[in-house]
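J.: For reference, the structures are reproduced in the following blocks.
Nothing in this text is a laboratory measurement; each read-out follows from the coordinates by a stated rule. Keep in mind that what you see is a predicted model, and the values were worked out from it rather than measured. Cβ atoms are built from the backbone, for glycine too; each structure is taken alone.
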Structure P
Amino acid sequence: MFIPKYTINNSILKNIGVADASREVILNSPLIPAWEAKFRKEALERTVHHGTHLEGNKLSEEDVQNVLDGKEVLARDRDIQEVLNYRNVLKFIDGIATQIGAGHPYFLTIETILEMHRLTTDKVIALDACGKFRVRQVVVKNTQTNQISYTPPPAAEVPYLIEDLVNWINSAEVKELHPIIKAGIIHYELARIHPFVDGNGRVARATATLIMFLDGYDIRKLFSLEEYFDENPMDYYLTLQAVSNQLVMDTHERDLTPWLEYFVKGVAIELNKIKERVKRISLDSRVKDKLGEQVELNERQMMIMEFLHRHKEMMNKDFRKIFPDFSDDTVLRELKFLKQKGLVKKTGGTKKAIYVLK
C-alpha cells in the first residue's frame, strides 16, 4: 500500500496558514458577478497558457487567449490543439466539481485519470496511447544537455502503482489531511510514476487541482498554480527530480518534504495574489450600504475601475491607453454611468478632468 513519507515543518505550516487566510478573504468578498466571471476567465487562460508552456508549447499568452476565444492564430497545429485540449480538461474538472456542489459524493478513480489523459493528448499523440497507461520504459531527459535526469518505474508496475495511489487518496485516514498536502502528494506521485508516454505533467497538475476541488478548495476557480510553476520551470522540474532521485531502498522511504515545501509555497503565493486583487476590486460594505445593491458592470466599465484601482486616477489622455479602439465619447459615457452609481467622481473641467474612485 502507498504510504507517503513527509514532515509538516514550519515552512509548510506557515504557508498553509497564508493560503487558508487568503481563501477565506476570497470566498467572503462581495465580488461583483461580472468581475468574478472576468477573473475566472483570466484564471482559465493563465492555467491553459502556463500549463502547456511548461511542456514546451510555443504560443504566447495572447495567442492562447485568441485560440480560446475562437480566433485564428498562426501557429503549429499541435500547439493549438494542446491549448484546446487543456481547456477541455479544465471543463471536465469543473463538471466534477459541480457534481460535488450539487451534493453528490465523488471519489477519485483510475478512469478519471485516464480520461484526463485522453482529453490532454487528443489528436496530439497516437490513438493507441491516448488515455492508456504506457507499455514501455520511458526516461526523462534534460532538454539542454540531453542527459537522462530521471528513470520512472517499469511500465509493468504502472497500473498497480496508480491503483495504490488512488486507494490511498480515497482512504478514510486521508480524508482529514489538508487539501493542499493531498494535492501536492498526488501531483508528485503522478509525476514520479510517469504513467503515460506523454502529457504526464499536465495530468499531474490537473489531478492536483481536481483533488483540491473535491475537498471544496476551489477558491471560486480564480487561481492558477501553473503560473507559479512556469515562472521558474527549472525550480519546478529540479525540485521534482531531486526528490525522485533520492537514494532509497524502498519507495516508501522517499522523503517528499522538499517538494511539499515548494508546492505549498506556490499555493500560498497564488492565493495571496488573488486575495489582494479581489480586495481591491470587490465592493466593500460601505459602498454596498451606500448603493443598496451590487452593480453589474460591462467590460469597459470593469476596465476603468481596474485602472483606477491600480493607478488611483485617470485623465482624458489615458483613454487611448485603455481603449485604443473606442472613441472618447464612448469612454465618457461609461464614466458617466460610474459617476451616477457613485463609484467614480470627477474634478476639473472637461479638458483637464481627473477621475478618481469615490
Structure Q
Amino acid sequence: MMKRFTSALAGAALAAAVSAPVLAASGETVKTIQDRDSLLCTGHNGSYLGFAEVDDKGKWTGFDIEFCKALATAILGSPDKLQIIPVSWAQRFPALQSGDIDVIIKVTGWTMGRDTELGLQFARPYFIGPTNILTRAELGATSAADLEGGVFCINAGTSIERIVADYMGAKGISYEALNFEKAEELRSALYAGRCDALAGFGPFLAATRFNAPNPDDFVILDEVLALEPEGIAARQGDDNFIDVINWMVSALLMAEEHGITQANVDEMRANPPSSSIGRLLGATPGIGDRLGLSNDWAYNMIKAVGNYGEIYDRTVGEGSPYKLPRGLNNLWSKGGLHYTLVLD
C-alpha cells in the first residue's frame, strides 16, 4: 500500500535502499531458503487488521500471512517452516536488500520507482487494492451518485483527496469535503454522524466498519474509484524465485477456478478430472522439476492453506470480521481481475 514516509528514519531507510540496491543471482534465494529450512517473510507490528495480525500468544493471521505460509509450503513442504519478521513500512525495502527477509508480502504497491530504483523485482499482483466508499447504511446509497451533495470525511494530505476530487468531478457529482489529519479523528467523525461517507483503501474501510460501535450501520459500496496493484517483491535478478512466486499465486487461483479446496484436494489428486489438474497436484510429474521444487508443492500448499478464495474469505472476506467485498479480487469469470497462467 502506498505510504507517506514522513520521518527522518523512513527517509534514511529509503535512501539507503535506493543508493545501494543488491541484486540476487538466479536461483539463489530458493536455495538459500532450502538450505536454511525456513522462509523469512514480512510481518507488521501485528495490528494491520485483516492482513497481518498477531494475538497475545504470538500467533500470526491475515491475508498476507497466509501467502507467506503458502510460499513456505511450496518451497519447504510445510507452513510451519515460516518465520514472520516484523518490519515497518519504511524498513521493508532495506530489510529485503540486506537479506534480513527473503520476500516482501506486505500489500506493497507496484510502482515504477520501486520497480526501477530500489533493486526490486515484482511478481504478478496477488491483491488489487481498491479505493472504495464506506457510507451510512441508512442512506440506502448503492453508488457515488446516490451521495450527491453529501459530506465526505477525507484524510488530509493523502492521495485520497485527489482520487475523490477527480472521480466525483469526472462524474459531475457535487460533495463537501471534511478533512482530518489523523485517522482516529476521521473515524470518530464518521461514527458521530458528521459525514455521510468515507473514501479510502478498501481494507482500511473494512477495519473502520469493524471498529464502529455498530458495524451494521455502515456498508462498503461495490463502486471502485481507483486501483493499485499489490505485488510480491523480491531482490532483482532472481528470475527463478519470481517464477516460483508467480506460479504459487497462479496455483492458488487455478485451484479456486477448478473447485479444488483444502477439504477435497486429496480426492482431486487421487482422481484428477483433467491432465492439467493432475499436473497441478503432482499426480503427473513435472510441475516441480521446472522450478527446483518437489512435484507435489502445489498439492502441499493447497492442503495447508486452501485456494485463493478460501484464503480471502477467512482473512478479509465474508468469513472474517471485516467482510470486505471480493469485488475485483474475484476470478475473471466472476467479474474480477484475477486469472490463471497456462499450465502446459
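J.: Determine which structure produced the value 1.8 for distance in nm of label points 7 Å out along Cα→Cβ at positions 147 and 179, calculated from the coordinates; the candidates are P, Q.
T.: Q
J.: Oh, and also: State the single structure among P, Q that was used to calculate FRET efficiency 1/(1 + (r/R0)^6) of positions 187 and 275 (r between Cβ atoms, R0 = 25 Å, to 0.05), giving 0.65.
T.: Clearly, the read-out refers to P.
J.: Where is mean projected area of the Cα convex hull in nm², for residues 107-194 alone largest, in which of P, Q?
T.: The maximum falls on structure Q.
J.: I've got another one for you. Out of P, Q, which structure matches 61, 49, 42 when Cα extents along the principal axes in Å is calculated?
T.: Q
J.: Something else about it: With mean count of other Cβ atoms within 10 Å over residues 51-58 as the yardstick, tell me which of P, Q scores highest.
T.: Biggest value here belongs to P.
J.: Then there is this: For helix-only ellipticity at 222 nm (-39500 (n - 2.57) for each DSSP H run of 4 or more, over all residues; to 500), the calculated result is -10500, so let me know which of P, Q that is.
T.: It must be structure Q, since only it matches.
J.: For the read-out FRET efficiency 1/(1 + (r/R0)^6) of positions 35 and 235 (r between Cβ atoms, R0 = 35 Å, to 0.05), a value of 1.00 was computed from one structure; give its label from P, Q.
T.: For FRET efficiency 1/(1 + (r/R0)^6) of positions 35 and 235 (r between Cβ atoms, R0 = 35 Å, to 0.05), the value 1.00 is produced by structure Q.
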